[in-house]
Structure P
Amino acid sequence: MSMFQTEKVSCPSCGNAVDFTVVYSVNADRRPDLREAIIDSSFQRQDCPACGKTFRLEPEMTYIHVAGKQWILCQPFSKIVAWNELEEQARSTFELAYGPTVSRGAQAIGRDLQVRITFGWAALREKLVCAQRGLDDVTLDLLKFALLRDLDDSPLADDTELRLVDIREDQIVFAWIQAATEQFVETLEVPRELYDDIAADQAGWQDLRSELSAGPFVDLRRLLIQPV
């Protein structure tokens, strides 16, 4: 089930205490509307009644979609520097729900689920769009690596990341996004055939593919941020 709790949250603009329905878990099988709200970036947004500003809480929850074969521990972007420790937390949390100590039925469900951890809303949205549109998230991040390797210049920074935003018939659309604010810096359209070429060349990309998929944190930043 999806779990919410009303809590007092300070408005980041004026400091007013706002009654906010905070999410702790999302079950997208029972609440597909919540999955769509994450994808359209409306989820966990609320207006402050005092100043009228709209703000969004950072994600700190679990997400499950059995039909989409996804289980994700969602964390705030600010915690990405500790990805290796939180990756272990993702593993242990998943094991408690679907590991060898639970019922056979739960274990059977868990065997089909892809375990991931994400940091920030843009990263979570990317995983959902990948699953929705039939893309492999490891191959997608290999494509990002190839793009960064070949670009003469890029806006990549500690707080700016390259994220999937749309998939068209023959184009994959990325955007450089400021992770904390979700503001677009610029967009980048890439021919779909580049993704298909990487997917087909398993041997050529095997080493990086193995490194990216060594744990639940399947993300280009796994290759860029040294574990704490």
Structure Q
Amino acid sequence: MQNKNTPMPRIHFHQQLDDLKDRLLAQAALAQQALDCVLDAYTGGDLGLCQHVMDNEQAINSSERLIDQAAYDLLAMEQPMAVDLRFLLSVIKINSDLERIGDQCVNIADRVRASTGLEKVTLPVDIPTMGTTAGVMIRTAIQSLLEADAFIAESVLEMDDRVDDMNHKAHADLTKLMMEQPEYAEQALNAVIICRNLERIGDHSTNIAEDVIFWVRGADIRHRLSVAMD
């Protein structure tokens, strides 16, 4: 009989890693669904979708705790080295970024609710396009995780610049509108906050992509620094 203090067989350990990856992918699906719903809520003014985003956030929070605990348990039981260690560390960080994407979606839902009843006005910003780009960033980052592909992850880093540029332009144009037409200041401010949240979603997607690169290549490229880990 195997002593309970001895490490689990390696094949079982890698099955546990695969299970953890599946749970992280399910968490990513919840985050992506939250963004899709809140963008639909913005374009259609559907407060029911806003409530769905709120409810979805509770599921994301619960899943975050379970995934973290599973990862910590594997770290404690196995004390893994090299690529397996990097994977578990990346899971914990990616899990946190996915939860924060959910938070950003809740913030957008709050702004959509706040806009209800305000006079409709054409604003100098293309929030649907910005949101679509942020959504592509999430999907691409998760695809890089699924396929363990650092090249796919690198493409997310390039998209982040596009979202940043859209956010900067939106902030400048909306600030100008508030100064020139203060009667629409509340609508413009809500749009500024939504754009900021979408920019943050892009940042979290970039973090996920960087963590995939760290896992696959053993290189920490945060702040564009490369540090060999193996």
Structure R
Amino acid sequence: MTTQFAFEFPHRPAFGADDFLVAPSNAAAVAWLDRWPDWPSAALALHGPPGCGKTHLAHVWQARSGALLCAGAALTASAVPELAAGPVVIDGAEKAAARPLLHLVNLVAEHGRHLLLTSPEPPARWRTALPDLRSRLVAMPAAAVLAPDEALIGAVLLKLFADRQLAVGEEVVVFLLHRMERSFAAARRIVAALDAAALAARRRITVKLARRILDADDTGGVIER
């Protein structure tokens, strides 16, 4: 299979120093976020596999809306009133305790605020013993964020190298694409390791160096300088 190296996707503003790229894998979720604050309901769920970028998109929306952010596992009943006073993001919402989450969903709707949830699975598939929460989760709009494809990961790699002002040959990017874990987290981790290794060795980034980085990344080892 021939790799298409011209990875062109629109850049969008994001949180921190990063940008994100709009691609078929995240276009539906981006369209939903772009509709805010004109959502058809108070809550929206973004769901997708680990590394797909849903948390990144949640941070984008947080920055735009001024929302508070809370990890699902950290959601407590006492925190709900403050969270529901404005827009709120619950990251990893499937880990939230059922009663605080139900209270939050209800209070956000009552106050006319907005709630963004992220999770690996759509809310309709979550297991909960609370019928009221179950009914709200089933009715909640949900947008899928798909795992990034080769073209998107290639574009991300190019952008990460450019952000660090690193000149990298096409053969290095193609080598990485065919062997690395296909996730944004892996791309950031690998580019940072390549930058550090090249700087320490005072050498350019080559396929040989990329192979060493991937070997160390796969084993969780430390790269020898």
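Can you say which of P, Q, R returns -29500 when helix-only ellipticity at 222 nm (-39500 (n - 2.57) for each DSSP H run of 4 or more, over all residues; to 500) is computed?
Working: P: -10000; Q: -29500; R: -14000.
Clearly, the read-out refers to Q.
So distance in nm of label points 7 Å out along Cα→Cβ at positions 200 and 216, computed for just one structure, reads 2.9; which one of P, Q, R is that? Write down the numbers at each step before the final one.
Working: P: 3.6; Q: 2.9; R: 0.4.
Source structure for this number: Q.
Taking mean count of other Cβ atoms within 10 Å over residues 96-103 as the criterion, which structure among P, Q, R has the greatest value? Please list the in-between numbers first.
Details: P: 12.6; Q: 22.5; R: 19.4.
Answer by largest value of mean count of other Cβ atoms within 10 Å over residues 96-103: Q.
Taking 28, 24, 16 as the value of semi-axes √(5λ) of the Cα gyration tensor in Å derived from one of the structures shown (P, Q, R), identify that structure. Present the calculation step by step, with values, prior to reporting the outcome.
Values: P: 28, 24, 16; Q: 39, 20, 12; R: 38, 17, 16.
The structure behind it is P.
Of the structures P, Q, R, report the one carrying the highest value of mean count of other Cβ atoms within 10 Å over residues 104-111. Please list the in-between numbers first.
On the way: P: 11.9; Q: 22.8; R: 18.0.
Result for mean count of other Cβ atoms within 10 Å over residues 104-111 over P, Q, R: largest is Q.
Laboratory data are not the source of any read-out in this text; all were calculated from the coordinates shown. Please read these numbers as outputs of a predicted model, since none were measured by experiment. Cβ atoms are built from the backbone, for glycine too; each structure is taken alone.
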